[in-house]
Structure P
């Protein structure tokens, strides 16, 4: 599926749609994803700022999805753990930018070449319109090369 079609489907996915989470861009090579969330009635907490669960949800699947596409079918990729540090109240539109660096992908391929697992940690900041950090998220992924995979490592699909 093309990234633009996948982006549209993600925007209709009920957990994102009803929270006001919108994927604004997915790079053709799956190494960059941009997401935004506007403050609305369905994602506002008791004190009128972004609900923490919605801030966390807007960062949920992206590193896993990106790596599934970048590494290809020879790899198992799962979300393993995540944590969030709320820095300041989120008001208005907030954004998150996800980037996969070539060095991180190369390290994963090297660490899993013999069938071992890798547990890389990816960091993402949720920013407000002034560029201030609203929340910091760490996501740990579980990645392993499949046993029945061929000898060569795949770095794109």
Structure Q
């Protein structure tokens, strides 16, 4: 089982490096435009509110608040791992942003955000942070109904 997890981790890391290389070389312009147009075509009050809310759930202040709350409530190895993985995620994201140095799109923005655009800090933090909570829910919650609700 550990070999499968390691292999899967290596696969996704390699995939990320390939995508990063394509971004650095400027080979994603057509794909970027297609995705951008698809997202823009869905613009409306509901989706704007929805995506702004999702974005706020992965901003730094929200993540720090939830991490501190989790640490204060549980004070165990899971909370320590959450702190370490959150800090690691921020550090890795910062390093990758400065390697790639990709500018943010300037047109039709819902929110203002500084810095570079790739990799997405919000997405990376959300996957790391909420992914860990999903892992905890799947492995720690014994009640099946409650586990699936979470």
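Every number here is computed from the coordinates shown, using simple stated rules; none is lab data. Treat the numbers as computed from the prediction; the structure is a model and nothing was measured. Cβ atoms are built from the backbone, for glycine too; each structure is taken alone.
Before moving on, here are some points about what is shown:
- Among P, Q, structure where log10 I(q)/I(0) by the Debye sum over Cα atoms at q = 0.09, 0.11, 0.12 Å⁻¹ as derived comes to -0.31, -0.46, -0.54: P
- Which of P, Q leads on FRET efficiency 1/(1 + (r/R0)^6) of positions 41 and 105 (r between Cβ atoms, R0 = 35 Å, to 0.05), largest value: Q
- Read-out mean count of other Cβ atoms within 10 Å over residues 57-64, computed value 14.5, structure in P, Q: Q
- When helix-only ellipticity at 222 nm (-39500 (n - 2.57) for each DSSP H run of 4 or more, over all residues; to 500) is computed across structures P, Q, the figure -25000 traces back to Q.
- For distance in nm of label points 7 Å out along Cα→Cβ at positions 9 and 129 computed as 2.2, the structure of P, Q it came from: Q
- Ranking P, Q by volume of the Cα convex hull per residue in Å³, for residues 17-96 alone, the structure that comes out highest: Q
- Entry that produces 31 once percent of Cα pairs over 22 Å apart, for residues 49-136 alone is calculated, selected from P, Q: Q
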